[in-house]
Structure I
């Protein structure tokens, strides 16, 4: 879960001599000063006069069992929550304004690591950085009319630590306590001032209504419409099948700078589909208005239907400028089969990206070579300077090649005849004590090399199955198992799997989320993102150095060292990446048309009534 890739550096306002020891601000950022002044009228990438109204239908693949995304467990079906309850792009925490539940700060879609006051009007910070105070706007209201108070903030924090998903405890480990100093003022005290992004992490805390949960068990799934402070309320739903959000005409922030020009649709309805193929057919039939296409084959072949040819459906490839992190097949090193890095390297060697890109992806992707890809924080070449000095402390525990060779992945000719990779993988497996007997790969005890790739989406099988066929050439017993989203969530929360496809998203300023991905603490916490079970002193040290880095240069040293260790320990089989979003929509929308770092932001679009009338008339025929 991403708690905002944000960091600390206060944007200054004028302060009196009596308050010289603290800074009071409308925003906090890592890069000197926020781009927008305290009196900014609206975000520059929105249309402040965007018309309100209209209905939008969207698709979600999977199911949902309630409206509380902050707890580890849902019903027996598992934990899959409805979209739009929490922050755009997040799953329960972050620093964007939410659709139902909101946070103290909100980020800008066109800035790096900046949080602007949303529920909070003022942020106060002392010179020593050991606490941060937020003063709640007097006009901030929950949808039932109750004011948002400092007590709501404090209660939310304590409740999430006690009953929320384990990653909350990991991410907020450096918070000492939270104190309500006045009905509208809450203060977070820190254990250290070295965790530079911590002020923005607590600023991204989703603020929940204490009074609403007073007679409810927070640890149980919430199977009723929640109360929130955001621009939308849950108007209707059928668990697992559909949910409709209706714009709150009395949203307190509608004319605030952080809310103006956003959340323009009157109603947003999500229909749930168990299969992405069915969701695609619903889009083609006009039952769904917009989709983000993440299957390259679909983008190349599935959009030649009458509405596209008639210009009624618009396709766009939108370039973004965001770090892309790493997507890959993550190996669960808690399993004996993946305990040896030589075995993990052999498994990774057999993934034929060039064949897949040519035959499955229509050449749409490039290979991922870093956990911090599309960023200046990615490792390259061989370690030098400060990075080398850091890694030298752990030389005895690290692969010797890490110090002498650039990390590289096998490159095939794309023919599917990867004999060189087969030989390389077999050599690695022999070094690890495995040998082929009767066409089966076995260890010294005669146990076969066997594992299962767990998936939550049938469309992923078209990549996984050819990969298993390559692995079977080694004599390995490899299978693919596809389960529904709810079961997948339960199995991954409990680390009950061999290999899964995992995405490690990265922000411009990596920090506390790294603990959730790869720390020893997270390896022991069910529901964390440390799916590989990584517990390595060198990795923990690199994470700590990244979290406490005092400059961009120090951060780069830490992340490059971390990147290099993760790559050379072969915990994942790196997949592929793209610098574009593929968006298709029925031509019934207006949008600001401004290029932004995030590529696009659907929250700034609106229904163009003239276009919508024409399109809807066509779809009713």
Structure II
């Protein structure tokens, strides 16, 4: 369990942690000289059973709020330290606001310096603090201690150890993400960083990314002891090798197991503090242990928390659920904070009702599954960006899709309702086309812009056409798409001539006569026959496998059957042109034309002089 101190300057936070752990967290000479915490301090309390307790000592002075924020991010519990002889002070309130905005769920109150206040004064201060916490931490216990005399220290320590034993371990789901709060060098080891692992797990030898720089975990320590693994929620020290520079990594950086695309627009749920004064100028975004210049654009202020977009001067990496604080650096005040809803905020349409409704749904979602259901109600979902937004591993994404009624195609998922709507749109478009062209079998994909009709991304639209084709809900012959119940209506003379042409084509089996030979056999002008053959191709009655050779659909099926037989008989599942020529007996030149047609038709795919059956 990681516990952070909080409270006004000079209320005894550092002395309290030293009394609890025996460690002085003030490391700097300036801190010793001034008696004031300037930098983050860290201490450990061993326990008889289980992991040690980690303490983070933060500055109380208003000038060091940025450092304080870096210390309290990602902790399990906070100790609000209030001097019994001084009471609630400005930084007491500001620190409480910060803990509230960062979602710190557990808090205990420590009345320090009890040796300097009588029982009545202690009671009065305790009542004021309990009243201040009533809305957010109504059950927060109050401990009276004196770091000087040791009064109450043993009882407080026992309470903290007991709470640590009762604390459920955080889930190690997601890719590893660690926020760096300190960096130093050790002779013989090199770069060491410390921080809190907010998700995933770490092991020695693991690769980590700091921006685009690739690092490797040489070793891990918890409480100065080597460990084989670190789980989410634990604080650790990491010895790093790889692309380490003087500037990277440093406090404020994230170490990630996978690359997350940086974004300069974050859509957020923003809680504005009462009496805070917001402006359109540059403010400060505190997220993780980093500080960034930001402008805040309110998208929907109709309810609390408001929906807003944070516009950054420099892109950063974030995921859904990350907590943040907004401060006014000029006034040195905290204005508000909240949670990231979409780390890839939209530039256009960011305030449109559907977008705002989705953000509200993502605000109320308790899990990625609920967030996925919300977005599926509006549109399709591209899987890789969704997994990155919600920090899902491949296995977690697979499990999530298994729990949700979705259709997964071409790297996208969409709901069955959305799929049926798209199919109805396509049916309506094809029905209109069939009515206008009764003599033709159907349009090509580009001729009618079938995918555009679906109003879906191109890869998903094409995959849907194939899905409906495989399911028998749509038909295709060569390039023509058509509805199941459509049959071209040939004119009488065309029907009669088609029968004559079929008589000439059938005896050729896999090698029907070329167009010139066919014209001679029928006693027709070549140009007139070509026009007829083109009409029959549009009607789906004939298929132009080569520019000068037409096949009946049954003959094309026989060509496909040869390819399937060869692939099935081959250990590699492939065949070459010579093998197809020998199996079909159609000769070399026609073999090349036939195989190129099968490639175009999506039956086969050509890879290094071999052909494989295409998927589906």
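Consider the structures I, II: one of them gives 14.6 for mean count of other Cβ atoms within 10 Å over residues 149-156 as calculated from the coordinates. Say which. Label of the source structure: II. Calculating distance in nm of label points 7 Å out along Cα→Cβ at positions 125 and 581 for structures I, II picks out II as the one with the greatest value.
Which structure, out of I, II, was FRET efficiency 1/(1 + (r/R0)^6) of positions 349 and 453 (r between Cβ atoms, R0 = 25 Å, to 0.05) derived from, given a value of 0.95? Source structure for this number: I. Looking at relative contact order in percent (Cα under 8 Å, 6 or more apart) for structures I, II, the greatest value goes to I. When Kirkwood radius over Cα pairs in Å is computed for each of I, II, the one that comes out at 29.7 is II. Can you tell which of I, II yields -7000 when helix-only ellipticity at 222 nm (-39500 (n - 2.57) for each DSSP H run of 4 or more, over all residues; to 500) is derived from it? Going label by label, the one that fits is I.
Each of structures I, II was scored by distance in nm of label points 7 Å out along Cα→Cβ at positions 197 and 405; the highest score is held by II.
Computed from the coordinates by the stated procedures, all read-outs in this text should not be read as laboratory data. Since the structure is predicted, the reported quantities are computational estimates derived from the model, not experimental observations. Cβ atoms are built from the backbone, for glycine too; each structure is taken alone.
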